[in-house]
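Novice: In the part that follows, the structures are each spelled out as structure tokens.
No value in this document is a laboratory result; all are computed from the given coordinates. Just so it is clear, the model here is predicted, and its values are computed rather than measured. Cβ atoms are built from the backbone, for glycine too; each structure is taken alone.
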Structure P
Amino acid sequence: MPSRTFFFAGKAAPAYHFAKLIIKFINNLAGAIDADPAVKGRLRVLFLPDYRVTLAEHLIPASDVSNQISTAGYEASGTSNMKFMMNGALTIGTRDGATIEMAEAAGEDNVFLFGLTAQQVAESRGWYNPHWHYEHDAETRAALDLIVSDHFSRTEPGVFAPLRDTLLTHGDSYCTSLTLIRTWTLMRAFATCGVIVTPGPARSF
């Protein structure tokens, strides 16, 4: 397995407590991975605080892959996504925001798309049941069970329970479980393929 580093960056508004909890989980996950001898030196997760232009100027040119996972219909734009592409990063993303325009410009064969369209998200409201995916998809169930088992929060039992509650108890308004299944499949395929990136014609977005 080649060594890989996953960078997460962003900010949470002062009152956005759930976003802060997600950031805390990413940091705790990073700590657990660093302490695991089975993956130490081969896998790293880093959350970069205080994301801003100065940080982006270093991060974007150094990235090989841009993973854009917003639920279709929710992302307003995504100009950072475009910057990753213009600096040569491959895009793995949902059909949302700037990823749609990028696929139109570069061709869908040159972007790794997955997940629902905005129309499919809207149409799923009447039948989508996250519990079905939890019960029938082993990887989704294992991931959620590991989070609530306090594996990543041994000194703060129950601190990440709201993550599971949001996905299962409160209806998962972002259709996360549907996206997760497609993410597992695409990431496996991506990890086993070799890709050569060549810049195409410039286009003004």
Structure Q
Amino acid sequence: MRRQPRGFSLIELLVVIFIIAILIALLLPSLQMARQHALRVQCMNNLRQIGAAFIMYNNQEGHLPLRFNDKTQGDVDNYWGYDEELVRIKACVGQIFICPTHVDAGYYNKPSQPSYGMNWYYDYQPITKGKSSTILAAETQGNDGTGTHRADRDSIPPGQLDPYRHQRRANWLFFDSHVEWLKYEDASGPELVNWGEDQGTHGQ
């Protein structure tokens, strides 16, 4: 006489569920870290493309763009910043000015507010004025968290930095176009030397 197959007991089902729950708990942090790493790398790629676009603009115009044109502050429709200038010469596309982890990015607002600000010490200056270790662009949040065209060494409005955007650090673009994931202190260097010297020509 053939025996009927025995089903799982309640205890066996609970054990299986418990094991699955443990595996999920172990895997979730790793998956979260992998996702954060992927977003950080995407942000770094954005900055590398912006760095290449700055070089193209400098080669064409003989200098870096203004971080924004102060003559259009009262005219929102004609307002432009360094991001619009780089897009205008077709050196890059607008999407790269939005960090994938910056959910409040205001690039498509009027006026636009990118996730990355330009080191305002080098407005309208030849790119040769900066050293390879000098910061060219940084992750910014601005006055309202939507971003800003200006990256200020001391995080003074409207150039507030966002130094903790990626796991308590941020991505930094340097004048030689390399990008690093660093703490503010490490990126800035001793006595903030990696911000360079104020060249005196500013949009604001």
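Novice: In terms of FRET efficiency 1/(1 + (r/R0)^6) of positions 14 and 86 (r between Cβ atoms, R0 = 30 Å, to 0.05), which of structures P, Q is highest?
Specialist: Values: P: 0.40; Q: 0.00.
Evaluating FRET efficiency 1/(1 + (r/R0)^6) of positions 14 and 86 (r between Cβ atoms, R0 = 30 Å, to 0.05) on every structure, the highest lands on P.
Novice: Here is a further query. Taking Rg and Dmax of the Cα atoms in Å, for residues 102-149 alone from the coordinates of each of P, Q, which one would give 12.3, 34?
Specialist: Corresponding structure: Q.
Novice: Rank structures P, Q by mean count of other Cβ atoms within 10 Å over residues 62-69 and report only the one at the top, that is, the highest.
Specialist: Q
Novice: P, Q: which one has P(r) over Cα pairs in 10 Å bins from 0, in percent, as calculated, at 9, 33, 28, 10, 6, 6, 5, 3, 1, 0? Each step should come with its number before you reach the end.
Specialist: Details: P: 7, 29, 39, 22, 3, 0; Q: 9, 33, 28, 10, 6, 6, 5, 3, 1, 0.
Answer by label: Q.
Novice: Where does the value 1.7 come from, among P, Q, when distance in nm of label points 7 Å out along Cα→Cβ at positions 54 and 126 is the thing being computed?
Specialist: Q
Novice: Follow-up question, since we're still on this one. For relative contact order in percent (Cα under 8 Å, 6 or more apart), which of P, Q scores largest?
Specialist: Largest one: structure Q.
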